Structure P
Amino acid sequence: MLDELFARIPALAGLTPADFEISRLPGYTNVIFRLRRADADWILRVPRATTNAFIDREAERRNQQIAVELGLAPEVSWQDAGGASLTPTLTATRHLRPRDLADAALRARVLDALRRLHRSGREFRGRVELATLLERYAGRLPAAQRACFAPRLEQCRWVIGRLEAVDAEPVPSHNDLVLENLLLDRSRIWLIDWEYSAPASPYWDLATLANAADLDYAQSRQLLLDYCADGEPLDESILFDYRGVLRLLADCWMAAFARDDGDADA
């Protein structure tokens with residue numbers, strides 16, 4: 001796999017995997033390699049076999065380029081139509097940690113990045129709908145697991161129907177703000193992995209972030225208040241509902257798509 005990719009990537013012309021120290025990084029929808037040598041440090045992403053059936057790669061490419069222009073995402077050096085990509089490693093960064101959102105200054109930096117995205121006025125491509133995603137992911141569950149999820153699925157279907165009548169207007173959204181996709185350096189927050197980006201409710205990113213950091217009610221409320229401090233108010237009850245729906249969506253996704261790393265050996 002790596003030999004074939006190296007042959008197609010201009011930045012790696014004349015090089016082979018043997019020229020790098022290669023390590024595997026965690027990933028579910030992709031196999032991710034870090035390529036290091038004295039004069040280069042790259043992240044090479046290779047989609048898993050089932051991934052592209054659920055991701056609009058052209059929308060990802062376009063939305064990520066907008067994020068680069070907004071100063072929110074690193075420039076991608078190379079990407080093909082199937083989603084394989086090569087990106088310089090952000091070596092002076094670390095992933096966000098749950099306790100970071102308890103720090104007012106760090107929380108402000110995260111929310112500033114989020115507001116810059118949501119209020120950019122840029123036109124993202126793609127489409128995400130809670131009901132559609134929930135049914136697609138639940139439909140991939142084995143029957144026994146689907147039966148276990150049945151009460152939560154029924155409750156969330158009702159909640160989603162209610163949200164459709166009260167939700168905020170879609171904005172450019174990342175839609176996968178787990179802490180691993182937020183990188184902190186001394187001067188900024190980087191948002192990486194734009195596979196699921198699309199126009200969506202602003203509650204989606206806020207709820208994903210709150211769930212990822214396991215915020216309690218008071219912390220979740222403070223996150224919302226800080227986000228809305230200089231803009232239109234948002235509703236705490238809608239954020240609460242989004243947190244529940246997205247938690248179930250993530251559980252169904254993990255149950256349906258988590259794979260043993262052995263299915264994509266180099």
Structure Q
Amino acid sequence: MDIDLSGRTALVSGSTQGIGRAIALGLARAGASVVVNGRNAERVEATARELTEEAGREVRGVAADLASADGAARLFEELPDVDILVNNLGIFGAQPVLEVDDEEWRRYFEVNVLSGIRLARRYLPGMTERGWGRVQFIASDSAVVIPAEMVHYGMTKTALLAVSRGHAKAVAGTGVTVNTVVAGPTHTEGVENFVAELVGTDLPWEQAQRRFMAEYRPNSLVQRLIEPEEIANMVVYLSSEHASATTGGALRVDGGYVDAILP
């Protein structure tokens with residue numbers, strides 16, 4: 001399948017590492033003019049340089065904390081319009097649910113949910129005026145299979161399913177699509193640290209990964225962590241002309257983790 005995103009501007013939030021970085025690279029390789037984002041200016045600039053070299057085309061960076069209205073406003077000043085918006089920014093961590101206080105609940109909602117709402121609210125009107133656009137929210141299997149060790153995280157990913165579907169209805173018939181990508185357990189730096197917290201730091205990585213999947217994610221049908229590039233492949237497709245009839249959906253790249261026959 002030939003995917004050509006030439007002439008499209010794409011923003012990927014939270015894209016200096018992990019899934020977001022892989023998505024940015026995939027979109028750039030498909031021809032999009034990509035903007036990466038993170039809070040730390042030096043890290044954003046370094047990522048943009050690295051991706052420019054890897055993709056063979058210029059990748060720009062905008063440093064802004066999108067979990068705050070002020071940070072989003074700074075981004076909008078530098079990037080007033082986009083054609084493709086990937087709401088990837090997110091945080092996670094294990095904590096017993098009865099120990100999560102009000103401030104932490106709010107922090108997770110601000111970062112994982114409200115950041116994407118702010119961006120969609122800003123960029124969707126321009127997309128609808130032009131009659132073309134792609135918005136994607138990166139959710140997780142935790143949206144459906146709430147993990148006991150991080151209910152507060154699962155709550156935010158469940159919320160994204162509703163947010164995405166609602167925004168898709170708001171732009172119905174305009175040529176703009178809005179979808180959620182439901183990512184399964186994925187191999188990132190953050191997940192390596194998370195795995196170490198749960199199974200210990202004394203095991204070699206491959207052994208630790210197998211133990212984590214067997215004990216904490218036994219439903220996986222691929223029985224391994226998913227690589228970020230595998231998530232990016234779905235995002236690139238959904239950003240293309242080929243996905244023009246796919247909207248309002250929750251598309252799974254979860255390695256069969258969610259035990260259901262419906263999306």
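Every number in this text was worked out from the coordinates using simple rules, so none of it is lab data. Being a predicted model, the structure only gives us computed values, none of them experimental. Cβ atoms are built from the backbone, for glycine too; each structure is taken alone.
What to note about this one:
- Given 4.4 for distance in nm of label points 7 Å out along Cα→Cβ at positions 38 and 54, calculated: source structure among P, Q: P
- log10 I(q)/I(0) by the Debye sum over Cα atoms at q = 0.15, 0.21, 0.29 Å⁻¹, for residues 30-85 alone from the coordinates reads -0.49, -0.88, -1.20; which among P, Q: P
- Read-out percent of Cα pairs over 24 Å apart, for residues 70-189 alone, computed value 50, structure in P, Q: P
- When mean count of other Cβ atoms within 10 Å over residues 182-189 is calculated for each of the structures P, Q, the largest result comes from Q.
- Value 1.04, calculated as Cα Rg over 2.2 N^0.38 Å, assigned to which of P, Q: P
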